[in-house]
Each structure stands twice: as structure tokens, then as C-alpha cells.
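> Structures are listed in the sections that come next.
Bear in mind that the values in this text are calculations on the coordinates, not laboratory data. Since this is a predicted model, take the numbers as computed values, not measurements. Cβ atoms are built from the backbone, for glycine too; each structure is taken alone.
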Structure P
Amino acid sequence: MQNRVLLVEDDDELRQLLARYLTNQGFSVREAANGNDGLSLALGQNCDIVVLDIMLPDISGLDVLRSLRADTHLPVVLLTARGDETDRIVGFEVGADDYIPKPCNPRELVARLQALLRRIAWDQSVEVDAARTYGDLRVEPSHRRIYQNDKPVELTATEYEVLQVLLAHAGSVVRKTDLMQWALGRRLEAYDRTLDMHISNLRKKLGNDDPPRIETVRGLGYSYRVPR
């Protein structure tokens, strides 16, 4: 079955270019030229993943993302202006799973989408017997859900993947290069702060423990400490 992509981009030329390329790579593509139309299509469960431009003519892509996160865990890849660090940081705080700077390389976009969809599909295909607990956290892999003290923790698809890797290696250091590959499905590039932003969001959502449950091991990576 084809993966369904919703492409929300107001630049007609770029949207049509990306749509053609995605279609040629085997995706089923739906298009929206503004935020309201994109939001309606996404909430109507007409897609498996969203490619969302931040700069839209009616409502901003960030506002679209906020509305999506209130109702769905649909994976979202943002299209951001090259070099605009602020948009990327806010995007991750709101709940983006990944980003690509514009003008984007269609081949890289396809690779990012495929990596994200593969991780989700693999998790859903794995048979699990029961939930797993790590201190105050309970993981239900079959539903891709995390509970803290029996209360659900709202995570994006990528935040869930990052946390899963850290929990699987709790008490040990996971190198940033490995965590990037295992959780995001791509290599760690110089000056890429995507992983750091996801870690920051996880810390906020899981609480500011002292000492921190997700420890930064300088020069190496991250380690998850199970609270007692």
C-alpha cells in the first residue's frame, strides 16, 4: 500500500515539483496551498505523514502544527527557511518530528520521509507480550504510548523513538551518532541540533529531575537514569 503524504506549501512551483518527485518515488500525494486546507485534510485522516511549510498565506505552519498536536500524533516534517534557527527550535517545541531547510533537495526529503515511516511501521509490526516499566515510566509498544505515574505523556513520533532507544540502554551511554541513526534513521551532521532539541523536549515533558533522568555525557552522548 502506498504511503500517503500531505504536502502543505503555498509556492505552487515548489509544491508541484515536490509532488511530482514524491509520486515518482511511490508516494500517494495530496496537496494544500494554505494552512486551513492542510489542517482540514490532516485532521480528516487523509494522510500518513505531513510535509508542512512554516510560511503560509493564511495561518502559519506553526499554528497548523499546534492544532494538529491537540488532536493527533501524525508525523510532521517542517519546511523552514535556511538558517532560521528560531523557527526550527519553536517547531520542535510545538511538536515537529523533523525539518528540512528550503530550498530543499527532493531526494533528501524522500529519504527523511521514508526513514520516519519505516521506524513507525517497524514498531507497529513488532509483537509485544506486555508493557515494560522503567521506574515511574510504563511503555506500551503496541500502542506507541508512554505513561508516567499512570498518566499519558504526549510525545511526537520522533520523541517516542529517541526515548525508546534511551530506555533500552538505561544506565549506559548512547553515543549521539548511534542515537541519531537508531532513532531518526540518519547520520549526525555537523551543526545539526535536531537531536538536542528532541532531548530538551523530552526533559521538559518528563519533568526537571535533579539529578536529570536524561544526562548529557559531554563529548559522547546521553544516558537515561531510571529514577528510584
Structure Q
Amino acid sequence: MSKETILLVDDENEMVELIEIYLKNEGYELLKASSGLAALELLQRHPIDLIILDVMMPQMDGFQTCKKIREKNTTPIIMLSSKSRDIDKIAGLSIGADDYVTKPFNPLVLMARVKSQLRRYNQFNPIRLPNVNEIQIDGLAINIATHTVTVDGTPVKLTPREFAILKLLAKNHGIVMSMEKIYQEVWNEPFMESKNTVMVHIRKLREKIEEDGQNPKYIKTVWGIGYKLE
């Protein structure tokens, strides 16, 4: 069973870091956006199970973002705000938020609200259709249709060859692919001692998607054989 994915929308770094610690401790996958526009873009590209949405943001505030999301999406939304007046809570709930948490709050209380909303949503939406165009491996998301890649919600620009290699490894997730096989599939021509070509592209790919190229999280080297995506 895949982990549930939470989209956290907040432009306050300290708040994001605090909530991120608690969400990851609970085993959730996390995508982050610092604006309403960025959140809407992520929703188009990723399957999201729940949204934590701050009210006070530049350009498009939480209320506007919530209304926009509700035009096409029923994903649970928990709003965060320093506005504690009843009229503000009513406004948030009336435009489609499922819960409203006022700042400051106990992070454990927020986690309890997250679990409650997910439990309720999953109870009434037991069948979740997968996005057949997207391959998600931990924080790495590959959209086959749009040829886009994100790592922990951050877009990564790949060349067509790099994308083709990543897609090949992702479609064969956990299977070791030899350099010969990679070359033949991606370049569509005989191997002819092209190990260096594959190695250079793998190195560049790692530089873009790995936090630590010397200790890669996703693309693993199987010495003497090839590479695999974990």
C-alpha cells in the first residue's frame, strides 16, 4: 500500500519545517508549495490525499486557493490561520474547507486532525483511480504524458535523453538494467561499446535528482551489471 501524500501550502519557512517533521514522522509523503498558484500546479500533476492550506499568503490567499481547488477537486482541506474569529472560521468552512485550525497550535493536534480527515475521506472514497501517466517513487514523481519530473515537489529540468533513461529505469523499478540494455532502449541503436555515454548521462541525471550524488537515493549502481531505480 502506497503512503498517503499531503500537500502543505504555506510561505512561512519555520511553520513548514515544523509541520514537515511531524508529517514525515507519521509516514506521510509530503509535497510543498509556498503559494496558492504553485499548489494548484502541483494538484494537476500529482495525486494528493489531503491539503494543509495557510490563509495568509501573497498573490492568492488561502480562501481564494480553496475556492479554486473546490471547482474540480474534493480532496480534504485543513486551513491554518492566525485569524481566530468565528466569522473567519465560518468563511473558511463555507467555501469548502473541511477543517480550520488556528495558530498557534499543538502539532500533535494537527496530526490528529489530518488522520481524522483522511479516515473520513477514505471511508467514503474507497476506490482511488491511479494516475496512469505518473510514476511516483518516494519523493520522485515522473509524469510520462507531460515529460515533467519533480523531486519533493520541486520541478527538475531534464534533457530528452535523461528523461528517457529515468523513465526506463522507473518502468523497471527495482530491476537491474545493464548499460547495454539502457543504450539500446534509449538510443535505439546497437551498443557498440557505449558504456561511457550511458555513464555520463547517469552522472548528469544524478546531479539533478539526487541530493547526494556520492550516496544516491534513487539511482543505484549494481557494480559489473548496470543500474536500477529504488
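> For which of P, Q does distance in nm of label points 7 Å out along Cα→Cβ at positions 15 and 199, calculated from the coordinates, equal 3.8?
Only one of P, Q returns 3.8 for distance in nm of label points 7 Å out along Cα→Cβ at positions 15 and 199, namely P.
> While we're here: Quick check for you: by Cα Rg over 2.2 N^0.38 Å, which of P, Q is greatest?
Comparing P, Q by Cα Rg over 2.2 N^0.38 Å, the maximum is at Q.
> On to the next question. Which structure, out of P, Q, was mean count of other Cβ atoms within 10 Å over residues 87-94 calculated from, if the result is 19.1?
P
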